[in-house]
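Asks: The next part holds the structures, each set out as structure tokens.
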Structure P
Amino acid sequence: MERFPFADGFHDADDALHCGGIPVADIAADCGTPLYLYNLDAIAARYRSYEDAFTEVEHLTCYAVKANASLAVLRALARAGSGFDVNSRGELYRALRAGADPSRVTMTGVGKTRQDIDDGLAAGILLFNAESVEECVRIDEVARNRGVVATVVLRINPDVDAHTHPYIATGLAEHKFGLSAADAEAAIARIASLEHVRLAGFGMHLGSMLFDAGPWVEGVRTLLAFIERVRPSLRHPVTHLNIGGGIGVPYGDAPVDFGPGALVAAIAPLLPRGVRLLSEPGRFLVANAGVLLARAEYIKRNNQRSFLILDAGMNDLIRPALYEAYHEIRPVQLHPGRAIVPYDVVGPVCESGDTFAVQRRMQEVREGELVAIFSAGAYGSSMSSTYNSRPLAAEAVLENGAWRLARARQTLEQLTENEHPAQE
């Protein structure tokens with residue numbers, strides 16, 4: 001039995017890919033393709049290992065819902081005890097439907113609408129991660145209308161280079177997130193004067209796919225130095241410190257030797273007593289516990305290249321097109337004796353960018369056979385679209401050793417059910 005560093009809860013047995021103990025080909029036969037398949041048992045185990053790393057620190061894990069907002073995934077994490085970080089009223093709605101405890105929910109985002117804020121207050125969420133003075137003023141107005149006081153953690157942009165892809169870096173001065181330390185320091189008196197906002201702490205988020213504690217150490221030191229400078233101007237004690245998320249995961253064969261244990265060991269000595277640490281893992285909990293199953297529609301040879309054309313496209317999984325992201329790809333069923341050949345692995349969408357891999361070497365695939373795209377549990381389904389009027393893929397999950405359908409495939413009728421064409 002072969003296991004992979006990039007696949008939590010998936011393994012090879014008898015040359016066939018299994019999820020838990022079930023051949024994924026059997027699940028695809030019932031559900032069709034494209035199909036997202038998540039191992040919820042692996043996600044729950046990953047969450048528990050993450051929590052164990054923070055045992056000695058007063059801490060709340062708030063899963064970043066944006067990574068994978070499937071109700072089945074959210075419910076599994078809620079049952080495991082996780083809190084949630086949401087970016088919109090829609091994500092809040094999903095988290096609550098999945099059983100989230102609102103007192104363990106935070107709301108993030110640079111563009112919160114009044115409705116986002118009002119929904120958060122109505123639900124009784126723990127706090128808002130505020131990104132600007134203007135947002136704090138808006139939160140104060142909405143909270144005043146409700147006759148409540150909103151708890152806020154102000155996001156500071158520490159100007160720390162996390163050395164990651166520019167689209168997923170968020171902690172440099174030129175990024176839209178948070179306030180510079182200088183701007184925040186100048187604004188503290190204004191924020192502290194708001195009667196319906198309780199400024200309870202400060203936070204940061206450096207970006208994603210980080211494999212070194214160094215940026216976090218630098219960022220935490222920046223935050224703590226800032227807090228000491230502004231403490232005389234604060235009306236309330238600092239009770240929360242948010243370090244964001246961003247721990248990287250393997251998307252290929254190479255295992256990653258950095259994880260939450262190493263992060264906690266590096267930052268715990270810096271943390272003051274009496275402050276609750278918040279963190280927001282997303283990708284780390286779910287990425288490697290999901291695969292996208294697709295079927296080979298055609299094997300096309302052109303200009304001395306072989307194109308493996310799948311029934312899944314960039315509308316189903318946009319990461320390769322958007323980030324030039326690497327995903328491991330291989331046939332679901334291996335066949336001893338077949339040749340290893342290079343493929344351009346592509347989808348059916350009318351874009352040259354609809355490409356999952358270029359000249360990727362793998363065992364020969366034949367028309368109609370299944371292919372697995374690994375590490376698809378994060379930012380796959382949650383970023384998918386109906387481009388080319390392609391229905392959203394189905395989702396299946398394995399939980400307690402058994403599989404079930406978690407989201408039915410969108411029908412053609414559902415594609416247009418909310419549209420209202422002009423009357424003739």
Structure Q
Amino acid sequence: MEEKSNDYIYTITQALNEMKSELGDRFDLEKINLAELERRTGITRAKLRRFKEAGFVDKPHGLSGRKAPVTVLTGFTGIIDGLLSSGITNSSVCFDRLVENGYKGGLTAIKDYIAAHKDLVPAKRQIVDPQGNRGRRYQTAPGEAYQMDWGFVEVENEAGTKYKVACFAMICHCCGKRYIEFFPNAKQENLFIGMIHAFTYMGIPQFILTDNMKSVVVKRDEAGHPIWQKDYELFMGNIGFDTKLCKPRHPFTKGAVERLIRFVKDNFLPGRIFHEITDLNYEANDWCNRQNNVYHRAVDCVPDDKHATLCMQKAAVLEETVELAYYLCPERKISFDGFVNYEGRRFGIPYWYSGKTCRVMRDGYELKIFDTKMTKILTIHNVTWSHRDSFCKDQYAAVQPEEHPTMPVRIKIQQLDPPQFESGFERFNFEEGLPDE
């Protein structure tokens with residue numbers, strides 16, 4: 001019989017071969033001595049007798065191949081089929097989905113089902129040979145184009161609360177000079193502040209390349225031309241640059257700034273600890289200065305050197321104007337209790353300022369509050385990222401206003417003196433009641 005390497009068959013086969021070599025022609029499988037075979041193999045005689053009746057042939061179990069009509073997956077296969085059709089083949093994910101729907105079985109049954117139903121998984125996208133010319137990286141002249149975008153990072157404070165911080169990034173497409181700045185959010189006013197700081201750092205290019213963010217473009221007309229957001233369109237006219245939009249869902253168009261954001265997340269942010277965003281921005285500025293003064297193989301230059309010699313010959317220098325100051329100091333309404341809300345925190349205003357609005361600017365570790373026309377500084381606060389209200393000097397008047405009657409007072413009531421109560425020591429006054437001498 002054929003030797004097999006599993007269970008009893010291998011042991012029995014080896015013992016039969018030994019007996020056959022010893023007995024020679026006298027060996028007869030039908031008249032095999034089961035007692036001797038039991039001694040050699042250690043298998044019980046009853047079990048050897050069953051093997052002998054089968055001719056010492058390994059036959060499959062009589063119930064092999066049969067499946068139970070009801071299993072632990074009965075009633076749940078539709079959910080797994082839907083997940084497999086969606087391309088989800090992770091058994092742990094499928095297990096969690098089934099448990100949410102009342103599944104009581106284990107993970108192995110799900111793994112076996114997924115392995116047997118791979119045909120439900122949609123085929124992966126095949127990479128075909130390129131047709132025609134290959135793609136080429138486009139290049140721009142020095143000072144012609146900058147790319148900008150937002151990135152986001154999650155911050156966890158000491159209390160365990162998590163919140164998101166927005167990172168504004170801009171890079172010169174020609175030399176790779178970069179600028180980053182962090183803000184509490186990605187509102188349009190912070191976009192303007194970040195762009196002005198970047199233009200001060202790098203100069204003003206001919207146009208900015210960005211994606212279709214809501215603070216830049218509203219929609220496109222029938223011809224496909226962008227309809228700019230009105231405040232952004234006014235900002236472009238005041239600063240003096242144009243904007244080009246990328247194709248939606250096509251990040252390769254502005255791959256330089258996309259790569260910069262990934263580089264910030266991989267190089268600048270890991271393991272960084274800070275007290276407030278002001279500290280983080282100072283560290284980001286130092287990081288940009290270091291990166292702009294080293295050789296980068298992607299652009300084959302030192303960004304600061306090439307930007308100063310070539311790009312700034314075409315890029316314009318940002319001049320300080322009144323319009324520029326308005327963008328750096330956004331307008332805020334003053335609440336009834338004398339506070340303005342800026343970057344999610346409240347700062348006090350002196351009571352003697354009668355205007356309903358003011359302008360606020362964060363400058364380093366100071367937060368300056370101006371009047372509406374920016375002719376006077378109302379107060380200066382220390383930049384604090386605590387959510388407690390920050391009061392200022394003279395926020396409330398020393399003498400509070402008092403209301404007086406506007407009509408003659410005709411109602412009169414009477415007040416009596418408070419009654420006199422006897423002290424508890426009166427009962428110890430032994431001189432009271434004694435006759436006078």
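Throughout, read-outs are computed from the coordinates displayed, never taken from laboratory work. Given the structure is predicted, the values throughout are model-derived calculations rather than measurements. Cβ atoms are built from the backbone, for glycine too; each structure is taken alone.
Asks: If you work out distance in nm of label points 7 Å out along Cα→Cβ at positions 74 and 90 for P, Q, which one comes out largest?
Replies: The maximum falls on structure Q.
Asks: If you don't mind, there's one more thing I want to ask. Starting from the value 10: which structure in P, Q was relative contact order in percent (Cα under 8 Å, 6 or more apart) calculated from? Let's see the in-between values first.
Replies: Numbers: P: 19; Q: 10.
It was calculated from structure Q.
Asks: Still on this structure: Who wins on distance in nm of label points 7 Å out along Cα→Cβ at positions 114 and 290 among P, Q, i.e. which is largest?
Replies: Values: P: 3.4; Q: 4.2.
Ranking P, Q on distance in nm of label points 7 Å out along Cα→Cβ at positions 114 and 290, first place is Q.
Asks: Ranked by FRET efficiency 1/(1 + (r/R0)^6) of positions 186 and 378 (r between Cβ atoms, R0 = 35 Å, to 0.05), which of P, Q sits at the highest value? Walk me through the numbers on the way to the answer.
Replies: Working: P: 0.40; Q: 0.80.
Going through P, Q one by one, FRET efficiency 1/(1 + (r/R0)^6) of positions 186 and 378 (r between Cβ atoms, R0 = 35 Å, to 0.05) peaks for structure Q.
Asks: While we're on this one: Suppose you compute distance in nm of label points 7 Å out along Cα→Cβ at positions 26 and 314 for every structure in P, Q: which one lands on 10.5?
Replies: Q
Asks: One of P, Q was used to compute Rg/Rh (Cα atoms, Kirkwood Rh), and the result was 1.00. Which label is that?
Replies: Source structure for this number: P.
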